[in-house]
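Just so it is clear, none of the values below were taken in a lab; they were calculated from the coordinates. Keep in mind the model is a prediction, meaning the values are calculated, not measured. Cβ atoms are built from the backbone, for glycine too; each structure is taken alone.
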Structure I
């Protein structure tokens, strides 16, 4: 049996659930959340996520408050990567609680649930420092992207 590739890892229904989780999370914050998936991670996962972040143009948000959930499905690797606007205001371990919540769900094979819950938690954490504004616009796509 062939290994499941990134583009086919989630069903269409699960991709929609992830998109809906992003939309819901962004209702409470001016922060921007994206999910990007690949088959393999090239080199150091954090450095690679940083490159993907830049390739997706996530550094172009007005407040530099984008968050990338990067998953390399065949390598079983994921990174939560936030832009400099976030890290200027928070401690280095800001995303650890989100990661620590997601990991057990991933280990149980509940990838969509883990990702959706992580997205909701990220939105709540972003709201602390980047509350939603009346003039907020959705600056980035909410769809899962692949490469």
Structure II
């Protein structure tokens, strides 16, 4: 029985294996870094210092409205309700964007219609967690901002 000669482990082979391993690691890191930047939904405010100057006053005015806000998904529709002391409230919706917290690729702007008790819009959310980034205005001009977190069953 003849045996094939064993080739010695040389410095060039070790360098090639080590270089290949580092190339794979660097490629994976670059891919993950690109995906993180490309799917970043963006900043909440352009300048956090400027936004912080009126934060407490805005928050106090919003809390003074006494609204309870809920967003429920039922039968393919998103139902957004504003309630004050058990009575439905109909603020003017300035903006509403529903989507995932981690990326903006599937964001939707629902076309809400008032049904007498709540705003209703047809949306296709799919299963999992979603956010409704909401900005509304009360009759007295107070701006109401809230991120409503929801979950759609699988």
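Source structure of the calculated read-out (relative contact order in percent (Cα under 8 Å, 6 or more apart), 19) within I, II: II. Work out the source of 8.7 here, i.e. which of I, II gives that when distance in nm of label points 7 Å out along Cα→Cβ at positions 6 and 86 is computed. It was calculated from structure II. Comparing distance in nm of label points 7 Å out along Cα→Cβ at positions 14 and 46 across structures I, II, the highest figure is found for II.
Quick check on the output: 0.30 is FRET efficiency 1/(1 + (r/R0)^6) of positions 30 and 54 (r between Cβ atoms, R0 = 35 Å, to 0.05), derived from one of I, II. Which one produced it? This figure was derived from II. Mean count of other Cβ atoms within 10 Å over residues 22-29 was computed and gave 19.2; which structure, I, II, did it come from? Working through the options, I get structure I. Figure out for me which of the structures I, II the number -9500 belongs to, where helix-only ellipticity at 222 nm (-39500 (n - 2.57) for each DSSP H run of 4 or more, over all residues; to 500) was derived from the coordinates. Considering all the candidates, the number was obtained from II.
Structures compared: I, II; top value of Kirkwood radius over Cα pairs in Å, for residues 38-117 alone, i.e. the largest, recorded for II.
A value of 17.4 for mean count of other Cβ atoms within 10 Å over residues 78-85, calculated from one of I, II, originates in structure II. Here log10 I(q)/I(0) by the Debye sum over Cα atoms at q = 0.10, 0.17, 0.20 Å⁻¹ was derived from just one of the structures I, II, and that gives -0.53, -1.08, -1.29; the source is II.
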